[in-house]
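Just so you know, all these numbers are worked out from the coordinates, no wet-lab data involved. Because the structure is a prediction, the values reported are computed rather than measured. Cβ atoms are built from the backbone, for glycine too; each structure is taken alone.
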Structure I
Amino acid sequence: MKVKEIMTTQVVTVTGGTPVTVIAGLLRENRISGVPVVDAAGVVVGLVSEYDLLARSGETAGDVMTPSVISVSEDTDVEDVRHLLVERRIRRVPVTSGQRLAGIVSRGDVVALLTTEWVCQVCGEAVRDQHPPPRCPRCHAGPERFVMQDPSPGD
């Protein structure tokens, strides 16, 4: 599965000149923990997280942002992003198309895949993924034979 299939495309962004107080308000209002900092062309130049707001002093995004941002392309495998999130201990990864911001993938987006389960109506095989598989791994039934299973309470 590719990142473009799970990324959030309506990304809250700021510019380098955005005041820290405005950024704090955006994080709170949107219930998010960080925002990409983009230039006038939509190129990611940094990232401001809750940690940055607490740990660094400054007036604007440009003052407190983390300038070295790990990003991925839309065609990056979700498994590679999962690895980045775990190994680098980061919460989100901006997704780019060319040089421009196209979306963002968070830990929550990847975790959501763990709760989407498809069940083959022919043999009962369960597969976790955002979309039904092209073929059942057990009986080789086509994707039309899969139904989405509602997660059990507490899952």
Structure II
Amino acid sequence: MPHILVIDDEEEVRTAVARRLRRESYRVDDAGSQAEGRDKIANAPQPYDVVVTDMLMEQQESGIAMLEAALSRDLFTEVIVLTAYGSVANAVECMKRGAFDYVEKSIPGVDVYDLLTMKVEKALDARRNALRALRRLEESGRLAHPESDFV
């Protein structure tokens, strides 16, 4: 069962997103701050499959800090950045740093929870495909083992 972390300092948003994802049969943890999110990412027994994080919490760049923490733990973790204050420059920066997607919390005429659920499903597909490709490369011997470079 996919394991997802939802990080948002707004309790209502965090609870609603987590509830919706649990309804889709995902295993969901949540964190209410950047520090709590970083701790959960670092100390989870297995890396999260997907991290959904708010962009603006204690700091202007909290979402980027959570993105970096998740990817430093596992390069294949997919990160979706949520924001109430979206900008093209901010979205581009997140995507350049490896975010899977960037979603505004309030889009007129769109059920953001439906949209987010769809984005999580796509992120999980992308993660599965990347891990499958990595396994194929390892099995074929085409992926160099880092330790062999130093022997």
Structure III
Amino acid sequence: MNTTYSVDLEVHDTKNIESNSVNGSLTVIWRDWDKLLNEPQMVYVSSVNPGEIKGPHLHLRRTSYFTCIHGKVVFVIKEDNGNYIEIESSSEKPTMVIVPKNIASAHVNLSNNTSTVLALADISWKPDDHEMENVTFDNYNWQKWMKK
């Protein structure tokens, strides 16, 4: 099985209407006609403090689509065969990270400030649904991401 876990996102410069100078950018996360994902049922923002790890865990029914919109994080995905995939996403290089249901993942903040991650999900979270399981990545080297 060849699974795609990331997609580079479109970034477009925005311009000042008077001077025509670049005043920022627009990053496309989701458009209904892209067919990258079905219409999201949930959109949320998650923050992770400097040097902290969120996860690892897996969702039993939900596929999630993550993009770091402030700061820099690395997503660590554990495939069924035990291999780890590492994907960086940052505000400078926006990448959407796709974590399918039943695949474990975690993310680590690589920046010196709090990083913010925008998440879209194909199934919305409910407080009593119990569709998430915490797991461990016993043989994964978390230390390589920690600042010396």
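Per-structure values
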| read-out | value |
| --- | --- |
| Structures I, II, III, by distance in nm of label points 7 Å out along Cα→Cβ at positions 12 and 84: label with the highest value | III |
| Identity of the structure behind -15500 (criterion: helix-only ellipticity at 222 nm (-39500 (n - 2.57) for each DSSP H run of 4 or more, over all residues; to 500), calculated), options I, II, III | II |
| For 1.4 (distance in nm of label points 7 Å out along Cα→Cβ at positions 116 and 132, calculated) the corresponding structure among I, II, III | I |
